Structure P
Amino acid sequence: MVVGIDGEDFMADIRYGKEYRVTVGGVTSNWVKVTDKSVRKVPLSVILNDGSNGLTADKSFPAMVIEIRDYATAKAASSKITEIQLKAQRVLSGSIIKGIPPAEADASDPNIYVSYNGSANISITIPSASNDNPYQYCIVKPGDIFDIERVAWSTITRDSAVKVLASRAVEGSTLYVRQKEIKSKQATKTTPAVDYELASTYLTHTVEYPAVPVVEEKSFTFVKGISDDLTFNITLNTIGKLPYEVAIRTIKLGTRELTFSTTTNVTDPLNPAVQYYINVTLSKDFLNDLPNSYSRPLYITFENGTVNKTSIKLTIQNPTPASSLTATASKGSTPGTTSIRVLTTVRAGNKLVYTRTGTKVEDLHTENVITGTDFVDKADIPVSAGEYITVYEVNATTNKVVRYKSIHITSLYINP
């Protein structure tokens, strides 16, 4: 049985009034007295005094025998020696691998696997971890220093994934993983003896989350029978990082799955020096058949599970019929012309334009855009008998129709 050793912080229970010596490889050191009354424990690294600290493979602790006793004083002789035998520290033989374990991984796999769920969390999977072979991990955030006496270790005793939230494992943190200290146990009738083991040396991994997709912020209003296809862009990564997502699984409006098409520059293999994107198109033919809705978010689910439900909002509505202008036609002042007088007062922010067509303009809606010729009230307009002059009141900025009047021009309204 091993007692008096803290195998996690690598300390021996040696305090004031004690002395110790250590034997390594058949060589025994001199006795060292502890004369400082504040000392309660002595680090193994101090006892060995050979540069080892138990943290990394190149500084692992060798097998050793530590002898401890009360040192002699003027009033008393030195006490009986207590002997502590420690096996050589375990050194992790595997590596920390970025990704998920292979399907065939079992307890013989010495590696540690770290995978990322976008930027939400990391998953640590250790195929060899169990109750009999426990591991530990700790997270040291950027700017902090690993201190063996201050870090907080968490235990892993299963071979399935252990998730660590990004709020704890922040970008740029260092993950430390090692085998946990194993306390010695005596044999019983049903269980074998368990040898003491110091915590092993550790392996490290720098937390570097993959880039998550950024959907451009847009609020669409789709007018049935008027609007064209809707398009928006998704940036998959920033230069220097690989994208976590490279494809879209579904786009939904409420519970209804939308039909969409994409174009992308994603390649295989991916290159962190390239910024990847997906351009998404929602077909007008599909949207025309959907029920009306008001400013509802699109739920965009990517292949690896990332969900965006805030960036794109969609309103679907029926078109609004444009109202009528009051206008009259008369003969122009020059041959072959007509003159139109608009009796309706044009609203602030609007203007008048006109078109000359062979057929009547009708069934316009306020969502229609007209880019006609600037209209001057009662000015001469060249025209042929049977044609239509349509005058529109449109928004001066968007050119969308507000009101209009389509007038059939007969010979009665043309200066011969």
Structure Q
Amino acid sequence: MKIADRINSIPASPTLAITAKAKALQADGVDVLSFGAGEPDFATPEPICQAAIAAIQQGHTHYTAVGGLPALKEAIREYTVPRTSVQYSDQEIIASCGAKHTLYNLFLAMLDPGDEVIIIAPYWVSYPVMVQMAGGKPVIIRGAADNSFLPTPAQLDGAVSSRTRAIIINNPSNPSGALWDADAMRSIATWLERNPQVAVVSDAIYDALAYDGIRVDELLHVAPALRSRYVHVNGISKAFAMTGWRLGWACGPAEIVSAMQKLQSQSTSNPTSITQHAAIAACHLGEEVIAPMRSTFQRRRDLISDGLRSLDGVTLVQPRGAFYAFPDFTAWIGRRTDDGTVIADDMSLAAWLLDRAQVAVVPGSAFGAPGFLRLSYATHDDNIEKGIQRLAQAAQYLD
């Protein structure tokens, strides 16, 4: 059967591919330490699971409203207000089958062919692809490591055009763990004032996972006047260890939410009814279940950061949120392995590390940042320590 051209142009997700390859090797008995996973290694908190079981037992297993149950929207509102300082109405909230689905719906609803979206590298791998699938054009600008991977006003000015429809802000960032501080927020708010045609897509899926006592505030705190062109996207996957449950949401102007709902009504319809009840419990529990996981992630962040900095030639901008480290391995590229092979780029470095050290990492090129590697520390402390040891041993085989 012929496959549509638009599908043939879509690359496979490199993060999922790395994870799948690592799991396949593990299934064959290879002792692979995988740092590719983009999901917490914790079990979903028991009270949330019990809410789902109760929903099944009470017969809440049928269709719901396309955009989610009223009780879910109320829970989302309660969870979101402290983050955005905005009271969203039910007409300004839509629940979908994960934050990824929410973003895809949003791009399909807001972009016409040729419309441009500014994406800051390093970026989550799916942003450019989803924009392209919606007919848009991703415009990539590279944030420098010495500026916490954030863009400068000059870069933003160079990227904007009459066709620019949105900029994506991922705070904290996947893959870098970078945070937008108050100065960066004020800077981009000023830039947005000069560019009123540009909407903000705020991907806040990691906003509950910031460390060192930092609270992540939305740009709306600094610039509440942006509300009419601001869409806040979040979900239950990362903060609540619920990646498999598949529920995310958007809060934004009623007209864009209505358009997303129209699209969703002709595709997935409502997100799973049982998951909606679990999400209600999650939003109500909030910090009670998030805080212990965040504390563990912070300890692991410190462990992997110290370990990576101990490696010859490796530099690291301290991650301040999410659960990824994004070290610069440029010093390892161009070197020759013990079998005479030259490490040509970060892609070949990642492949060599999997083969030589049985350590699975994701190459930075997948995130628009060649020379870097992403390592998830959503894994046990022992794995982190062993992984660093294996990387140090692998370095000895490079000339």
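Rule-based calculations on the coordinates, nothing more; no lab input. Bear in mind that the values here come from a model prediction, so they are computed numbers and not experimental data. Cβ atoms are built from the backbone, for glycine too; each structure is taken alone.
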| said: Given -12500 as the derived value for helix-only ellipticity at 222 nm (-39500 (n - 2.57) for each DSSP H run of 4 or more, over all residues; to 500), which of the supplied structures P, Q does it correspond to? | reply: Q
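A value of 11.6 was derived for distance in nm of label points 7 Å out along Cα→Cβ at positions 65 and 377; which structure in P, Q was it taken from?
P
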| remark: If FRET efficiency 1/(1 + (r/R0)^6) of positions 25 and 97 (r between Cβ atoms, R0 = 35 Å, to 0.05) is calculated for P, Q, the one returning 0.70 is structure Q
| note | From the coordinates of one of P, Q, distance in nm of label points 7 Å out along Cα→Cβ at positions 17 and 353 came out at 10.1; that one is structure P
| query | From which structure (P, Q) was Cα Rg over 2.2 N^0.38 Å calculated, if the value obtained is 1.86? | reply | P
| With relative contact order in percent (Cα under 8 Å, 6 or more apart) computed per structure, which member of P, Q shows the largest figure? | Q
| query | Of structures P, Q, which gives 196 when volume of the Cα convex hull per residue in Å³, for residues 217-360 alone is computed from the coordinates? | reply | Q
